[in-house]
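Each value in this text was obtained by applying a stated rule to the coordinates, not by laboratory testing. Predicted, not measured: the structure shown is a model, and the values here were computed from it. Cβ atoms are built from the backbone, for glycine too; each structure is taken alone.
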Structure 1
């Protein structure tokens with residue numbers, strides 16, 4: 001509605017009459033809204049990075065991690081994974097399977113172990129092995145005896161205290177098909193941990209990821225990456241202008 005209000009003002013002020021003119025202006029407004037003005041490089045070159053990946057289970061978190069590994073390895077980076085989602089059945093094994101497929105080491109402990117301890121061990125191991133990119137998977141849902149956001153805050157705190165020599169980033173994974181629920185998820189996570197950017201997943205279907213507008217407009221979080229399929233290579237850096245064009249294509253005569 002904010003965009004619509006802005007567009008109405010533009011139409012009135014510029015006396016626009018043709019639908020195509022209005023469409024072009026709307027695309028410009030969307031591009032400006034989605035432009036990354038944070039000045040934060042998602043994964044800086046030339047310095048070790050620890051990337052904490054957060055988001056609800058089912059959003060495509062593990063697949064997104066695999067995609068990030070695939071890209072980093074293709075760029076010649078030394079990558080390591082940490083399986084800090086220790087509560088969900090099969091989560092550790094899932095990360096280990098991807099580690100085997102992509103040829104990267106995985107730091108893990110037994111199911112049910114302290115995720116903060118996994119993060120601590122992983123940072124020490126990454127430092128010792130001179131890793132360029134350490135990606136830490138985290139829990140997206142916990143059973144009732146644990147509080148998800150408390151656990152995430154704890155893991156984030158441990159990373160913050162023990163990440164000397166690393167640049168810290170927190171990446172929020174959001175399912176691009178979830179609509180308003182995706183915004184609610186994003187608010188919950190950003191209230192608990194300081195997220196730097198978003199990986200928007202599942203943009204290979206008919207849904208076009210309009211939740212990106214709400215996330216950028218209401219939370220000011222930049223969209224950094226998009227996932228467009230199941231394979232580890234199916235991702236790209238987010239392009240606000242291309243996204244606006246896909247969301248609002250030219251009219252077909």
Structure 2
């Protein structure tokens with residue numbers, strides 16, 4: 001599944017003026033890529049992700065998914081938001097099976113699949129718990145699994161780990177890489193954290209603002225598993241910072 005973004009523009013109108021969120025964005029994302037959209041606040045990262053997800057429409061240009069225009073949300077593209085977005089009145093298991101049940105599949109098969117996915121991230125003992133009984137890291141794992149269980153081809157993630165402490169953030173980053181390697185999904189991940197982008201991505205899309213635009217796409221060839229303390233990792237991190245600030 002190749003996602004092609006061609007000459008994409010997006011504006012937002014306020015009471016006082018028209019603000020360019022994105023201008024002349026061109027980008028191609030290949031199947032199984034792990035891509036991070038990296039840049040400062042206000043550079044249009046989340047807007048671009050929402051446009052790819054079909055949650056918003058551009059003013060001009062186009063976004064193609066395997067040659068077909070993206071005009072609305074689709075089960076082909078799962079979305080994990082910055083906030084956990086779980087239903088507080090449903091258990092973990094019911095949250096995960098919610099989308100599956102809407103497809104009118106076998107309830108027994110839906111539960112079996114959900115339990116398998118929960119077990120893969122160490123949440124097999126949380127099935128009967130409610131969101132308020134979970135830690136932040138556990139909630140975000142449930143949100144990720146809820147998207148993955150529907151078997152989307154592309155997973156869109158909007159700063160999903162930003163609210164977590166650094167230890168949990170690093171653990172979830174490692175789990176996400178393992179999930180990506182196992183499932184071979186295409187992942188598009190928004191972040192403003194250079195360390196996170198270098199650890200996760202094969203391709204880092206560096207964005208600037210006023211208006212939002214793509215400055216450069218850096219191909220991160222650092223082999224996996226990645227060691228944050230290695231000279232190679234720190235060198236790429238410093239180089240990425242220089243590209244952002246240039």
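Given a value of 4.2 for distance in nm of label points 7 Å out along Cα→Cβ at positions 15 and 199, calculated from one of 1, 2, which structure does it belong to? Of the options listed, only 2 reproduces it. Structures 1, 2 were shown, and mean count of other Cβ atoms within 10 Å over residues 39-46 at 19.4 was computed from 2. Computing mean count of other Cβ atoms within 10 Å over residues 55-62 gives 14.6 for which of 1, 2? Among 1, 2, the structure yielding 14.6 for mean count of other Cβ atoms within 10 Å over residues 55-62 is 2. Given a value of 24.1 for mean count of other Cβ atoms within 10 Å over residues 63-70, calculated from one of 1, 2, which structure does it belong to? Considering all the candidates, the number was obtained from 1. Name the one structure among 1, 2 that helix-only ellipticity at 222 nm (-39500 (n - 2.57) for each DSSP H run of 4 or more, over all residues; to 500) of -13500 was derived from. Structure of origin is 1.
State the single structure among 1, 2 that was used to calculate Cα extents along the principal axes in Å, for residues 71-158 alone, giving 41, 25, 20. Checking each candidate, the match is 1. For which of the structures 1, 2 does the calculation of mean count of other Cβ atoms within 10 Å over residues 31-38 return 15.0? It traces back to 1.
When distance in nm of label points 7 Å out along Cα→Cβ at positions 47 and 127 is computed for each of 1, 2, the one that comes out at 1.7 is 1.
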